[in-house]
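Please find the structures below.
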Structure I
Amino acid sequence: MERASGLQSSTASKTAIFLGLDPGLSFTGFAVALVDIMSAKILSVIEVGVIATERQKLKQVRLTSDGYDRARVHVSGIRRVIQTHDVRFVAMEMAAATRHIKPTFSFGVMTGIAASLEPPLIQVLPGEVKAVAGVRQATKRDIIAWALEESRQGSADWPTSSRTNKLGLSWRGRNVAKVAEHPADALAAIKAALTTDQFRLAANLFD
């Protein structure tokens, strides 16, 4: 796994390390990429992965207590990635509003975690993430396929499975696992963030 300095500058280009997040209490997908600030392009994908937790099945465990314990696991994992790669920006997919309690609770917890992180946060919407694949109503498979192609440059190792290849996608000769949808969304969040006014404003601040 390669490590790059969080911010590099030269007369030719200025680059920064981005962390993309697809948040959730069960699965948080993440992607780390080196981005050219001036051209707003992903140069290489350094690492992708999934932080996974399971809900405690004991009836006496309260939802809030369970959420707290699982959130600590996600915080630890996300901060490890930030420290390892000296991340300078975080791009995060923000879920649409829902009437259901559990998804709302989960996203509230994850939003709190994102707000506690030191790197500046760029928020993107689900529709912006889907648009990255070049298809207005992109499927999960479309986004994964885009992410795999985007990762040809870099050291990222995508989740694979020895089971039946339901996605019909492969990575270095192995079947891509369904769980790859989470880091794929995270990488797409980075790509979508590079088109936002928030990013353009930040880019103008680089010397």
Structure II
Amino acid sequence: MGASTIMSESIEWIGGEHVVAKRAATPEIHNQIIQICKDYEEHLKAAGQDCRAGQPTPGNKAGGLSTLDEKSLGCIRKGGTRPIVEVLEQAQRPTKHGAIVMDTAGYDISSVTSMVAGGCNAIIFTTGRGTTTGNAIVPVLKVTANAHTYQCMEDNMDVDLSAIITGEKTYQKMGAELVQIIGDVCNGKMTKAEAFGFSDIAVDHVCRFV
């Protein structure tokens, strides 16, 4: 499609930040990625919190995650494999074309708001347990590979990728279908959130939070 992509929620890289950093197009970008995670840990320690001790969350565990590393690697894998060409601050507009990362909060609504403020034209929001967020400015396409989540929340979820897990379809087949759906949405097809007129906004202007 020729689009640039932004991966956000940088706190969720902790435990696997070295994997993200390996995709850096330059040594400077590599160091920026590592520093983002260090800064997050120091910020939380200053508040008496240990993000590694508190992860995975009870909700994560209920969803099947067992360790912080497992959670981080799952988040990172969804960001693709292309070289990362730029690291952005929250809500900063990209100046490069390609795979980009943005240092945002781990809170879903704030993360989406930050990417929209940075100029994203569409959000591909992956969720396991079912986040219902939307945005008033750009379409938010909610994607899940959890069949139970899709069945229970079909009114809010846009795409069911569980056929990959069950083996009914290949990654390539489902990937092609997802690209087609993204194209349809970018050309005017309404997402579930748009159809319901549902939108959220959150701006973390006081401190970094998870």
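Only the coordinates and a few stated rules stand behind these numbers; no lab work does. This one's a predicted model, so the numbers in the text were calculated from it and none came from an experiment. Cβ atoms are built from the backbone, for glycine too; each structure is taken alone.
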> Any idea which of I, II comes out highest on relative contact order in percent (Cα under 8 Å, 6 or more apart)?
Replying inline: I
> For which of I, II does log10 I(q)/I(0) by the Debye sum over Cα atoms at q = 0.11, 0.18, 0.19 Å⁻¹, calculated from the coordinates, equal -0.51, -1.30, -1.42?
Replying inline: I
> Which structure, out of I, II, was FRET efficiency 1/(1 + (r/R0)^6) of positions 23 and 199 (r between Cβ atoms, R0 = 25 Å, to 0.05) derived from, given a value of 0.20?
Replying inline: II
>> One of I, II was used to compute distance in nm of label points 7 Å out along Cα→Cβ at positions 31 and 159, and the result was 3.7. Which label is that?
In response: II
